[in-house]
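**Student:** Structures follow.
Just so it is clear, none of the values below were taken in a lab; they were calculated from the coordinates. Only a predicted model underlies this, so the values are computations on that prediction, with no experimental measurement involved. Cβ atoms are built from the backbone, for glycine too; each structure is taken alone.
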Structure 1
Amino acid sequence: MPRINEEIAVYILCGGKSSRMNTEKGLVEFQGKTFLQWILDAVTPLTSDITLVTKNAAYACYGLPIIPDVVEDQGPVGGIYTALVDSSSRYNLILSCDIPKITTEVLTSLIQFAIGTDKDVCILSDGKHDYPLIGCYQKSLLPVFQNAIEQHHLKLCPLVDSLRNQKLLITSKDQATIRNINTQAELLSLT
């Protein structure tokens, strides 16, 4: 799989409270690897520009840049804002840390889709649910996310819907790749 020609930065949001999992989600193990390692295995063929958004020092063992949220406790909107503040790339692939089944192929399709459109954000959708934490956000959205934080508009889906967005409909065979795992029960159901 070739690297993406456009410059793209990847930010993996690992700063959530993980309250439903009752443990740090990115460090949960599935089939002998942490969720984060599964995600890294999927994105590393595409770019080496990978940053973790977290203040948890346990992630230092991955040897990647770690940045804390610019404004704490703002949820995913704050995580994306932090990524956009940090980034020098036009295209920024934002991923949650709880999608261990994600694949290089799915991410390649999303990035190519984002580069091929004039929209500010491209996210994955299964037709019923949108996945804004598997999305490609342009750096130009920085003031929008800053304003959302200043106005306390922290619900990500409505914010994305208010933007010039495009949704890439995922095929039925790839739907398992975008499933986010939030609880121990969901973890046990993974195959």
Structure 2
Amino acid sequence: MKRSFSALDITYSAMFVALMAIGANIVSWVPFLQIGSVPLSMQPFFCVLAGILLGSRLGAVSMIVYLLVGIAGAPVFAGFGSGFGSIVGPTGGFLLSYVVTAFVAGLIVEKAEKPQLVTFMTASFAGIVLIYFIGTNYMYFILNYVMEVGMSYGAAWMTMAWFSLKDFVFTILCGLLATRLYYVVNKTAKTPYTRKVA
């Protein structure tokens, strides 16, 4: 039987909504966090971490709330963007992928008998693969069949290669950080976010 969300659940969810907004525009506050002209967005990092720490259900809900806040007009997307146009634009697939990613990352951890480093690393890498797969394919579709820009499928993936290195590093960091935070977060909850917490 699924439990209802507690005040602590809502607090954690709100925290990750805020972290997603900060992660989308972190270069605006910390300008040196970029390689050349490539900004080091931390959205994938916080998205996967939300799924791992909060579980599949609350993690996904947190990402849905983040999207709704942005669609409603709050400047929480990359480049302080907002509105439904961000969802139907070329990068909208990455935004939509966060819901699926948080759910899957959380589910992987929930299925583990006793989550350890390998579990968190698996969840982290599965999450980043999902973000790139959904986001890049969505971008290719929008550019070619909606905006009629005419980008090849290979070029779409090559474009994302610029971002893959920093996301690879953040993915490893996410897995390592989760090993320390996971049990702390779950022990503070009245009912653990997963069935397997000791």
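**Student:** Comparing structures 1, 2 by mean count of other Cβ atoms within 10 Å over residues 61-68, which one has the largest value? Provide the component values of the computation, followed by the final result.
**Tutor:** Working: 1: 13.4; 2: 21.5.
If we compare mean count of other Cβ atoms within 10 Å over residues 61-68 over 1, 2, the biggest value is for 2.
**Student:** A further question on this structure: With Kirkwood radius over Cα pairs in Å derived from the coordinates and found to be 17.1, which of 1, 2 does the value describe? Could you put the intermediate results ahead of the total?
**Tutor:** On the way: 1: 16.6; 2: 17.1.
Corresponding structure: 2.
**Student:** Computing mean count of other Cβ atoms within 10 Å over residues 53-60 gives 16.4 for which of 1, 2? List each step's numbers first, then the result.
**Tutor:** Numbers: 1: 16.4; 2: 24.9.
Only one of 1, 2 returns 16.4 for mean count of other Cβ atoms within 10 Å over residues 53-60, namely 1.
**Student:** Taking Rg/Rh (Cα atoms, Kirkwood Rh), for residues 29-84 alone as the criterion, which structure among 1, 2 has the greatest value? Display every interim value, and only then the final one.
**Tutor:** Working: 1: 0.99; 2: 1.04.
Greatest value across 1, 2: structure 2.
**Student:** Still on this structure, please answer the following. When distance in nm of label points 7 Å out along Cα→Cβ at positions 93 and 109 is compared over structures 1, 2, which one is greatest? Could the numbers behind the result be given before it?
**Tutor:** Values: 1: 1.4; 2: 2.7.
Top value of distance in nm of label points 7 Å out along Cα→Cβ at positions 93 and 109, among 1, 2, belongs to structure 2.
**Student:** Matching task: -8000 is the computed value of helix-only ellipticity at 222 nm (-39500 (n - 2.57) for each DSSP H run of 4 or more, over all residues; to 500). Pick the structure from 1, 2.
**Tutor:** The correct label is 1.
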